[in-house]
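Q: Listed next: structures, encoded as structure tokens.
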Structure I
């Protein structure tokens, strides 16, 4: 048995076999492009697979070394990859600047950091393993643009219609290029260094030769917009880096915006951090102790058992421990199947996160029903679960060698749970105001009753909703 066969045999033991079979088929028969920076959500959609099983399979594949996982900081404007690293610990800048969009962005884990998977060279070598050997436009497609940009199959042909020139420059090389400038806005851009030069071409056409020199370095240089006239431009390009660069000169009009404007869902860092398989596999190697990474919207669910101390007194330590452990097992399973993750347990309480409010509400309803069943099986009402849910911004942090969350959203969710009566789900307005949550409540026949509450440590009253 070859090393690759052994890797996939191991992977089938850890992940869904059907999903693993599909991944193995792509490794065997797919194109190089299919195996570089795989968008887990697009892969699942293309091959009619379950998203969560696909994410889990790719995570396990990265763990055993069959694939390489990368965290890419994206420009929300053009969809270009501004920075990339093997772990989330590489996201350290307060602001990431996109020269192509001439804008700076504070990174958030919701939509600005994607997670992709590339086949390992030990499994199969592909062109992207040596990106400086890729044809220039293939470099743009596979390396510069993120997996969330839905580039068309005829990308090369469509880009060619607005492309005035594209060249390759080896380290230290200098080139002279003659370009016929149209009366439009033109950009000179290199995808390797992210160097850019804007040219506003306007006025009367000229027969005089215009000259422009551009030095391409590692500093992600952005120059002020130049104004030139329509006509011939003699462009001098110098590569001052130790890598090949691939600058292009193109017309920045509607055709370019349409080409780059098509987007598709991708696996965000936020979603991965709330994935149970990820937390199980990468327990301590996620966020550096000094990092504070922003998430603009995350849903928190807190649970606690009422009267658990009395339970131990009433039925004895061993019986109570087995019952509480069964309750934890059920809650963990429900959280995982609703695309969430258990952050931690505190005594008999659980703190879990979900990528969206509807997933948390669906989990809460299932938890309540599961406790009813467990109580019925044991012929008692010993498991009285209190549930609280809230959604909002937070910080992803590292605490006690574990990936955790910090902020007022977390505090409110915890306080809301503390107000809940047994078998009651309390939420905030941020939860019940969600369109998909409203659909779940309507389809389930669940009604909500609201009231204002002053939460301890929160400087304002909060409207909470009891779901019954």
Structure II
């Protein structure tokens, strides 16, 4: 499985040359351990991989007893793992480092020693029980890893030519043409349904059996539920309530998360920690309301009003259709051909959020309620330009599914806030076109924004 984070690791190795450690953070089952070991195997003469989720107590205790004597520490690690380390040519991987906070804190001393390089991988890195009583090392660089994106999915199925062509047409703002658009859309629907969890993608490649793919995804969902019960630290009920409610909330037209669905008297102050837990676990992507689409999206952030998207759309599909007796193959066949009698907008908007997040954007939407219909607006996403100027920094993004839609809010917002706005996009399942200064963008081009 070729992953883009590999290039980031290469850059870190070349530029930092042992002066820092790198932490790969992300949700469970997205391939962190795999890519760390693949990098170590290809780029170093030797490596040791310490999986702290199963490492015996004697290995954990090394980081309590021998930080003052690194010669002894390294000797014992080499003996235990039967690996010879070579100065400046070997790397040590701290896999699932959240299970040994002391080892994470030791990075400061290990990096200062400069003998070897260090990669850490972890999930739920920031929750209290995993950082209690330790000093987070300043020598640690954090890189977030996400489920496989569309281009990585294409690589996995053996297609390395389609995305460069998509990128070329996007940059030229030219349509793909009927044949290539249909091909790209067919692949994208496969990607949306299978999702970006590497185990599910691998199963799809080898079997093309959606029953088996769905089984893998449901196992991952169950793993997430177990994590909630094990690590949510007093917030288990609230976290579970939010997690279970996501599909029905996204099914709604507005898609804003209504706490009243959890409890009649629910308030954000009661549930904010639960949302944070799910976001920190990278299970969900939170999208907050920005009360004005201008230069400071975060300055106008309303954290009491949010949308809650699943981190992986393939998992959302398995969550949304989990009734016993559902014929999975028929369900997935209808999804592939767009024939499912369901609000497909929930899936399309979720995967757009997933792609924007993986591309480095913070997620914001714009919602303005007014008794005067002319001032009432709902914009699905707002993104800022990478280089801010005095004006025209924000792009409006509307996401549409199906053949019939309007974009009244987009037009009203462009009229009222035009001085702040850059290019506006309407994301749909048709080919690229530009009309009335709005770029109608095929959904598979979203990662290029």
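None of the figures in this text is laboratory data; all of them are computed from the coordinates on show. What you are looking at is a predicted structure, and each value in this text was computed from that prediction instead of being measured. Cβ atoms are built from the backbone, for glycine too; each structure is taken alone.
Q: Suppose you compute mean count of other Cβ atoms within 10 Å over residues 136-143 for every structure in I, II: which one lands on 19.6?
A: I
Q: Tell me which structure, out of I, II, gives 3.2 once distance in nm of label points 7 Å out along Cα→Cβ at positions 40 and 304 is calculated.
A: Only one of I, II returns 3.2 for distance in nm of label points 7 Å out along Cα→Cβ at positions 40 and 304, namely I.
Q: Say we calculate distance in nm of label points 7 Å out along Cα→Cβ at positions 208 and 296 for every structure; which of I, II gives the highest result?
A: II
Q: If helix-only ellipticity at 222 nm (-39500 (n - 2.57) for each DSSP H run of 4 or more, over all residues; to 500) comes out at -9500 when worked out from the coordinates, which of I, II was used?
A: I
Q: Ok, one more. The value 169 for volume of the Cα convex hull per residue in Å³ was derived from one model only; which of I, II is it?
A: Source structure for this number: II.
Q: I've got another one for you. As an exercise: distance in nm of label points 7 Å out along Cα→Cβ at positions 360 and 440, calculated from one structure in I, II, equals 3.1. Which structure is it?
A: II
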